[in-house]
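Each in structure tokens, the structures are laid out below.
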Structure I
Amino acid sequence: MASTAFNDLIEQTQAAELLTQAIERDRIAPAYLFVGPDGVGRKRAARLFLDALLEKSPPPSAKGRASQDNHPDILWVEPTYQHQGKAISAAALIEKGVALPKGRPQVRLEQIRNITRFVSQAPLESPRLLVILDEAQTMGESAANGLLKTLEEPGHCTLILIAPSVDSLLPTIVSRCQRIPFRRLSAEGLNTVLQSLELHEILAHRAILTMAQGSPGRAIQYWEKLQAIPAEVLAACQTPPTTASSCLTLARDIDKALELESQLWLLDYLQQQYWGAGLTASLAPLEQAKTHLIQYVQPQLVWEVTLLKLANL
């Protein structure tokens, strides 16, 4: 089972080999750091690793074993926003129809305390408890220090931290984890993943593939962002506007149709599009616009100024 558990991890040979050896030799580390770019298979590998570990232990009863999503010995932790006094994930807010707050989600101290409480109990159905901490780099200082204490005394638990780089975490945390490296996929690997998912329309969109930089997950995410932009707004952005009136109208439409994160992504997309079209003089104003939006300058004003610059007006 272990030798084939990671066969569908495209071009992540080293990660698959390290995890396979751990399972086959029954030498599971107290903590792992799955490190590498977003969207290249880190979370998929974590799920496959958990599946392999659970299959090594017999089911607790004739009813069989619970799935990962409701397994009593598995805890998934992801960054959250603070909403109405509670920590809530981006997906949960979107499901409720609530606009995402300004700022970025983070793994909070209370979530780390919940991990501490979880690992202090005995496993119910498996030889060990399993904790997956996604986007571990979003921890603040207090949360990171709290996690460090758990890593020092994990008990009957294996923790999997998922992060983009070792530099994004405290060295003391990194030193307590076995590092499992993940890399960007080649063009061929990216093509293989997207074809296997029958996402042929993404393969035909060069700008999205270039922006994804070898990450199938990002390619899918970026394609979804592109589809969410109103067609008339996207069409008007494909080339710089030529009149003051069209600049002001487009600025208004962009601000009305898109929230801040989508506006920032649109600027990245336009930079890629304009670069491909040889419109290199347009890149600097777009970069300046991103800086202003990040600083929470009024978005419509930012777009008005930017589009007027692009039109040389």
Structure II
Amino acid sequence: MSELSVNHLLGIKYITKEDIELIFETADQFKEVINRPIKKVPSLRDITIANLFFENSTRTRLSFELAEKRLSADVINFSASSSSVKKGETLVDTVNNILSMKVDIVVMRHPNPGAGIFLSKHVDASIVNAGDGAHEHPTQALLDCYSIRERLGSVAGKNVIIVGDILHSRVALSNIYALQTLGANVKVCGPKSLIPKYIHKLGVGVETNLRAALQWCDVANMLRVQNERMDISYFPSTREYTQQYGVTKSLLDSLDKEVIIMHPGPINRGVEITSDVADSKQAIILNQVENGVAIRMAVIYLLASKIKRDDSN
């Protein structure tokens, strides 16, 4: 059996095309499991996983938790908002306390970019980055690319536009890395104030006109505006943003092609996409949610397989 080239999933930047393909093949098998009447497999009965969320998250946390339970792992949930971290405990102390409970894998979301990388150098467990600040969110990018592959047959050669708040988005950066690794053409679209200055260095085109962007692409990944990460106003008003960068059903219907609509959630209905777009046949938003569980099962299973192999040697 092939194995991952890494012991942690810290970001798409650190994994290979072969790693991504292995994760996808493994997710294919787990997708079959999820659709059975009995949705559990005993694969990770001897593995303990701690979910550390230093930032609020409902969907990602639930998706990881479900993936872990489907694999029969023992799961510890740790919410930093109600923990000793508020009393000033350091990240390493917190994790070492959890590791003393014999934890094998730590799934962590943290507001600081690079928190997962820092942790991986200081603790003896596999780290899965569930989002670090505005840096990366690797499992989201994997499930997004997996969903494109499922709908369109492959990612290679496809035109993908990422629309919205690119500047504050960890989803955008991880998606750019993953899509390019798999051979897609990537552009970003949004107000100039929400496009990072370094974007051209990533080999990504910029399109400021939404209609032109949709006419170019096969897939549009719609990001929400991350108001909670903004300390200043980046555009005049939500209404003006929606007029320029919101996708409506009439706009999609006026194109001479079908564009697949994606969204990492949570959706601000009526801002970046209207309800009739979110609920249309062109949207694969619910497929993304389902695929998120299969992808996270695959990542955890493959990392745990390496731990088990190391333990047996």
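Suppose you compute helix-only ellipticity at 222 nm (-39500 (n - 2.57) for each DSSP H run of 4 or more, over all residues; to 500) for every structure in I, II: which one lands on -12000?
It must be structure II, since only it matches.
Identify the structure, out of I, II, from whose coordinates mean count of other Cβ atoms within 10 Å over residues 208-215 was calculated to give 19.5.
Numbers: I: 19.5; II: 16.2.
Derived from the structure labelled I.
Compare Rg/Rh (Cα atoms, Kirkwood Rh) across structures I, II and report the one with the greatest value.
I
To test your reading of the models, identify which of I, II gives 0.00 for FRET efficiency 1/(1 + (r/R0)^6) of positions 152 and 248 (r between Cβ atoms, R0 = 25 Å, to 0.05) when calculated.
I
Further question: Can you say which of I, II returns 22.9 when mean count of other Cβ atoms within 10 Å over residues 144-151 is computed?
Details: I: 18.1; II: 22.9.
It was calculated from structure II.
One of I, II was used to compute Rg and Dmax of the Cα atoms in Å, for residues 96-263 alone, and the result was 17.7, 59. Which label is that? Could the numbers behind the result be given before it?
Working: I: 21.7, 68; II: 17.7, 59.
The read-out was computed on structure II.
Upon calculation of distance in nm of label points 7 Å out along Cα→Cβ at positions 48 and 168 from the atomic coordinates, which of the structures I, II produces 3.8?
The read-out comes from structure II.
Every number in this text was worked out from the coordinates using simple rules, so none of it is lab data. Because the structure is predicted, anything quoted here is derived from the model rather than measured. Cβ atoms are built from the backbone, for glycine too; each structure is taken alone.
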